[in-house]
Structure 1
Amino acid sequence: MGQWLSISQIAGGVSSGKLKAVDLVEQSLKIITDKKEYDAIIATTEERALRRAQQVDAGEITGRLAGVPFIAKDNFLAFGAETTAASNILRGFNAPYQATAIEKLEAEGAICVAKANLDAFAHGTSTENSDFFTTKNPHDKTRVPGGSSGGSAAAVVLDMAPFALGTDTGGSIRQPASFSGCVGYKPTYGLVSRSGVVAMGSSLDVIGPLTRTVEDAALVLDVIAGRDDLDGTTIERDPAGYTKLDDSSLKGKKIGVVCEHMGEELDPKIIEIVNGAVKKLEDAGAEVTEIRLPSLPMALAAYYILCPAEVSSNLGRYDGQRFGYNFGEAKNMNDSYSKSRGRGFGKEAKRRIMIGTHVLSTGYYDAYYKQAQTVRTKLINECEEAFKQVDFLVGPVAPTTAFKIGENTGDPLKMYLGDVMTVGVNLIGNAAISLPAGEIEGLPVGIQLMAPQREDRKLLSLAKQAEEVLA
């Protein structure tokens with residue numbers, strides 16, 4: 001990662017006339033073409049991007065991000081290319097409007113240049129569930145980049161654009177950031193509008209940036225955060241914004257190491273890196289203690305009940321009748337529904353629809369869904385108690401480094417276990433960030449920092465200080 005200045009430097013260069021938006025967009029598109037073999041990108045928005053760049057250079061479009069290219073995960077509705085969510089059932093779908101996050105970025109002059117690959121409908125941790133192709137890890141083409149925002153993470157590390165947008169339902173920004181080696185920020189639930197983003201699990205979905213630095217992540221968040229009438233779950237932004245980060249020392253910051261995430265399921269070398277990173281934070285003045293969240297070991301089971309339940313509901317709209325793929329040879333309506341959905345959805349989408357429908361069905365609702373919601377409430381309460389003792393929590397992002405392509409595809413349970421460190425944050429709704437902390441045999445390892453809801457500015461400040469200590 002070295003071809004781009006910081007986002008603020010790029011925007012400053014464009015506004016002063018030292019840089020041309022057209023040159024920046026062309027540079028981005030060239031890198032996308034030159035590194036095509038990584039399969040990070042589903043489609044470019046070349047024609048529209050260059051047109052907007054010309055408008056920026058002519059002074060017709062201005063803003064804090066004027067001329068800065070970016071890449072959107074392909075579950076964001078955006079003009080200039082199809083929006084497919086990497087699923088066959090949405091092939092040919094052109095968005096009639098744009099996601100609020102895209103609109104906010106464009107209002108500040110940013111230019112969307114491409115749509116990134118993902119696990120279809122964001123169901124996965126490796127991009128191997130994409131109906132189109134598997135993205136390759138920027139550090140080793142035989143390995144996955146993580147998921148579901150794997151294309152976005154790989155694109156940033158491969159220098160295809162200064163930043164990318166991702167979604168995080170159970171770790172889908174943080175885990176690929178760890179696997180690929182960039183910064184991945186998951187804001188507090190509701191801080192960024194989900195309007196115009198293909199829904200997965202509506203009580204869990206969060207939108208955030210993948211960037212090269214914490215400072216860049218803070219600037220992107222500052223642009224996209226805030227209430228939106230099109231998303232009733234959105235919350236007010238911090239009145240102080242997210243770009244004025246506290247640069248003071250780590251002295252006095254209380255950080256709790258999550259004991260339940262430092263167990264035997266982790267690669268011992270990852271424990272070593274996390275402990276080493278925590279020691280550096282402590283040496284820089286942080287007060288480190290151990291924190292226990294007794295219900296955390298049940299988080300993964302609860303997540304894989306609640307999330308598929310919401311998936312089965314959200315995917316009901318893809319019926320082949322109004323938009324996307326339609327099986328044209330159907331003999332009747334029932335045939336059209338079953339064949340369109342049967343051929344349009346991939347294996348993982350079908351698996352989650354079936355699990356979700358099962359746990360919501362009569363006779364199983366109390367046994368599964370209701371119990372999972374109880375675990376979620378216990379976890380929220382335990383976390384609130386923990387944050388009375390410490391300001392932040394810290395732990396690993398994933399139990400391993402990036403695994404080999406094909407290694408886990410035959411074992412869905414093993415694939416799901418890759419989310420064990422990240423799903424708890426989504427169930428609670430807290431803010432969290434993945435920061436590069438080291439490498440194991442050339443493969444990146446991230447650490448995860450977590451903060452209470454609405455404490456995003458404080459978390460970004462801590463992350464910036466940690467970034468400097470860990471560099």
Structure 2
Amino acid sequence: MPRQIPDHELLQVHETVRRFPAGVSIDQLAASLGVRVQRRTLQRRLALLVARGDLRREGGGRGSRYLPSSSAGVAEPEASYPVGGGAAEVRIPISAAAASLRERVRRPLNQRSPVGYHKAFLTSYEPSRSFYLPAHVRAHLRRIGQASAEAQPAGTFVLRIFQRLLIDLSWNSSRLEGNTYSLLETERLLALGASAEGKGARDTQMILNHKGAIELLVESAAEIGFNSYTICNLHALLAENLLPEPAAEGRLRASPVGIGGSVYRPLEGGAELPTIFAELLAKASLIADPFEQAFFAMVHLPYLQAFDDVNKRVSRLAANIPLIRQNLCPLSFVDVPERAYVDGLLGVYELNDISLLRDVFVWAYERSCGRYSAVRQSLGEPDPFRMRYRDDLKRLVTAIVIGGMDKSAAVAAIRAEAAVAVVAADRARFIEIAETELMGLHAGNIARYRIRPAQFEAWLSTWA
């Protein structure tokens with residue numbers, strides 16, 4: 001068993017690196033420590049500090065440079081991602097380190113150095129001693145995600161919000177893959193099995209596959225875990241009818257794969273991949289904190305690319321395993337911009353830098369908690385986007401209900417209204433909010449739309 005590195009030795013390395021805000025090479029660092037440290041020993045300490053998020057590494061091989069990380073989870077308002085695009089006021093705040101990483105992964109491909117799988121990124125992580133999420137961030141996520149103070153059987157909380165989660169997670173996870181279904185079209189597909197007009201078979205299959213995978217997580221909450229059975233079967237469900245070779249569903253890949261838009265080349269298939277996959281699952285299983293465990297899955301499952309395809313989808317659902325088991329609010333990726341998520345993954349792929357993906361993960365979990373009313377803590381002020389379009393949304397919902405529109409007609413009406421009344425950059429979010437409002441209508445909230453009970457009952461009979 002490797003010797004545990006004392007905190008004072010790590011602190012010495014960390015404090016020395018902090019004296020070089022522009023970065024320091026391992027040779028420069030060794031000369032500046034004031035004590036003689038073997039190169040391999042210093043490499044191990046640096047790898048652990050990077051894994052914990054205390055330092056970040058730029059470059060690869062002998063050209064690597066180490067830089068101090070800004071305080072993880074501390075938002076800097078001047079660095080952010082817009083949510084909904086354009087002028088929408090809601091934004092994802094990101095740290096200075098994450099903003100710097102974003103600039104690097106957005107450089108043209110010919111200005112980014114090709115890299116392969118870096119095994120030390122995984123092996124240097126020591127469960128319950130290494131942390132990607134600092135203690136104050138983990139405590140914050142637990143405060144907002146705790147659904148009940150009472151001990152309950154695994155999966156109790158998620159069963160209460162199952163239908164809402166099924167739609168949210170299926171739609172948002174598919175949307176992050178470029179799926180073109182709207183939220184309301186997703187709800188209709190999952191409820192009635194009716195595919196949306198004009199949508200490709202692949203988009204339809206992707207959403208139906210999410211339904212099966214989410215049902216596995218919820219129905220088997222007490223049995224699921226970070227083991228080969230759970231992860232491979234998640235893949236089989238998510239990949240059903242989407243891969244050229246059906247036998248590849250739920251099976252580790254044997255051939256090389258590429259990553260579009262990246263200079264990262266994953267590990268070749270073969271004998272080494274199953275060994276690393278087993279190590280990844282073993283480490284994940286030993287992580288005690290559910291949020292650290294969830295984020296570890298979001299980092300390392302896509303980075304390894306264990307399957308021929310569908311790896312990111314597997315990681316997003318696998319991130320919910322510890323949350324479901326411990327009756328915490330699930331992570332549904334509501335409102336997460338595709339560009340922010342992709343940039344965060346590119347930072348992991350190309351630089352083994354988790355800073356941007358971490359900021360996106362924390363914000364996404366806060367947003368998911370705000371989605372589910374059973375979570376006790378309020379998350380901030382009223383959404384200014386909804387306030388801006390309040391009158392448009394009310395007028396639109398009222399027209400759909402009084403007009404007796406079914407779901408197909410409502411989708412068309414919402415898109416038509418968005419095209420006329422909403423600036424282009426805000427349309428996607430406006431459409432989502434309008435569809436969410438319709439799906440949340442019930443006899444107890446129709447008065448705010450000036451809808452009478454008889455009108456509401458008549459509309460419900462056509463809402464299919």
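Read-outs: derived from the displayed coordinates by stated rules, not from any lab. Everything numeric here is computed off the predicted structure, so don't read it as measured data. Cβ atoms are built from the backbone, for glycine too; each structure is taken alone.
Looking across 1, 2, the calculation of Cα Rg over 2.2 N^0.38 Å that yields 0.93 traces back to 1.
Taking mean count of other Cβ atoms within 10 Å over residues 155-162 for each of 1, 2, which is largest? Going through 1, 2 one by one, mean count of other Cβ atoms within 10 Å over residues 155-162 peaks for structure 1.
Out of 1, 2, which structure matches 6.1 when distance in nm of label points 7 Å out along Cα→Cβ at positions 19 and 331 is calculated? Corresponding structure: 1. For distance in nm of label points 7 Å out along Cα→Cβ at positions 83 and 99, the highest value in the series 1, 2 is held by structure 2. I have -11000 for helix-only ellipticity at 222 nm (-39500 (n - 2.57) for each DSSP H run of 4 or more, over all residues; to 500), calculated from one of the structures 1, 2. Which structure is it? Computed on structure 1. Here distance in nm of label points 7 Å out along Cα→Cβ at positions 59 and 235 was calculated and came to 3.5; which of the structures 1, 2 was it taken from? The read-out was computed on structure 2. Could you figure out which one of 1, 2 the value 22.2 for mean count of other Cβ atoms within 10 Å over residues 163-170 was computed from? Among 1, 2, the structure yielding 22.2 for mean count of other Cβ atoms within 10 Å over residues 163-170 is 2.
One of 1, 2 was used to compute mean count of other Cβ atoms within 10 Å over residues 363-370, and the result was 13.4. Which label is that? Working through the options, I get structure 1.
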